[in-house]
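Some structures to go through are shown next.
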Structure P
């Protein structure tokens, strides 16, 4: 039988990587909590329509990347490729519009069928934040500031650049789309196959094409800023002023887009140069038309998502090493007592490993290899006196400690 391996684009997560990813999630929940965000856990799979309707049949995610299948009941379901559509579905399903604004944070796995690369897998993990209700620019500032604070607390403030742009309101976006299509029509014979398809369905996505020939054409394309009406300019100006006030540095990137029709106004990405070509670690924007497109009420939204794997790879936070205590009972009676003593120490926040086999020398060797701080030794004599022999493996010292005082003695 050949050696079993995980499926392509997936992998097992353990050890330092698991701990680093855990730090990202814990930091995210703490930072988002300070902005008033509450937990929301949505299903890993949804009816396919939840993703297909907002993302569109012609989008790359729907046409190329979704894991879609028919379940045993004949329903077509899809493993979530992203969080926002599912969060908005949950907003509608649970009548959350009665309690606006809704500040919702989520995290967990998502799935896309694409070529695996550094920091990107077919099963990947994201943190996700959505603010539903307000349609004014100060809330865009709050969301970007929250993302910036998270990145700084993960030690990434000097490793990322915030790219910021405006897509304008519906009127501005429609005017720009017409101008862009008119320009690209003049270069149809030089566009890539993907861009030719997008020209009919989603022309703004051509601005984000990775094809070298497309990039040359796009370089001279009209700018969205040339087609903004006064309301859109004022909205973007307020976002910029707010970020300046809060001290979040940014670059205005006029080529940054969100290709789906429900996106409006603010679009942003935090980008790093430390992960190769695919350098976006966290991205988001305003999507005032999405909930309505899903069949819900007219409620605005702004949100962002970040890849946990990528954030963990970049994080400079030192992992806290929680050194264990080894408890070593010698004999049956001592083993029974060790059960209760170990539970008392664990209740005090101590990591306790029980080593019940081999002679004392072998057990101490195993404790040292595990980088234990203390070894707690209990034999018949210790049982009779209600004390444990506590060996400090760093100092090489040894002291008798009463059972009642043991949890406190090893807690440091």
Structure Q
């Protein structure tokens, strides 16, 4: 687990689940509860009026956000994933005990809520661990940490990973260091020449007052993002083309990726890793600009700290030693968590000799936070058949199940059973990394 490197937080008084009004998207006859656990994490629970199958979905949310957790954040997660309640499953989600990076910590918080659910509402017949985005990384680690133990009832019977940030923090975030150095090479305004200079892997000095709005204004000034394309100057157009071509991200996520490469990097490197750098680009060869030789000669270079690399891997990288069924779903054109991360995760699982426990599914979509209502119940149905009957699904079966779900959950099946993602190294330069 990553060290906190922040002042100790006073223990919060725990509260038992209190009955409350469900968010508007949850079925009106469901029963909702919320509270706060002994570590300070808020949580929400929703149970359908007719909980026929007694299946519980434990949700690990995305992010991570760097601010303090709030009850409202948990409500937003429940709203987004209310399809699980509509499909007849109970749902429980923790906000995690604090903001900022901490994959192992978030897994502990999710498992603590599962135990609280069992104490208050009884043991479900089946429990599925669902991780979304960053929560996919959380769930992939938790699936191994809390996996089956001989002679004991398993904490989780199966795992669903959607739009997952998979393969560990190094695999997932290396490209954001690439973004910072390429952006700075082009724009020279994060930081500006008249501001204190710092290594870009730090994200931002801890005492900085820079706001997200101010950073967005700097990005706009340099690249024209935020302006209609016709209003951008030729210089802005050239700047934007260079950044997007070299780092290979879509325009619509440039600001969000730079936000993560600023405030999340600040949290991760300075608060969790003792001001040590887990990301290296010392010998990475960048390509895609109008003058790659000039870019590679001038771009800022950083050597990763081996201790930081090891600490980040220990906290976030799964071993791949699966012992329970795992299904994944990923949009082929995911603009936030590249689909090639699935290849990295598959390689880890295959290397551990556990490929029989993993089935990956892909959708011809271009969103990250949520795909189609019909696709998630189809995945759950396939996963439970696998858990209960040993019927390991094929991507073709999941696609067929999705079509069967459309009359109930609406049109929206975009699954591509024949798709296989390229290796991560084809999307993010691997040669020259220090880890």
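Where a number appears in this text, it was derived from the coordinates with a stated rule and is not lab data. Quick caveat: nothing in here was measured; it's all calculated off a predicted structure. Cβ atoms are built from the backbone, for glycine too; each structure is taken alone.
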Given 16.6 for mean count of other Cβ atoms within 10 Å over residues 74-81, calculated: source structure among P, Q: P
Entry that produces 37, 24, 21 once semi-axes √(5λ) of the Cα gyration tensor in Å is calculated, selected from P, Q: Q
Among P, Q, which structure scores highest (criterion: distance in nm of label points 7 Å out along Cα→Cβ at positions 226 and 354): P
Top of P, Q by FRET efficiency 1/(1 + (r/R0)^6) of positions 298 and 362 (r between Cβ atoms, R0 = 41 Å, to 0.05), largest first: Q
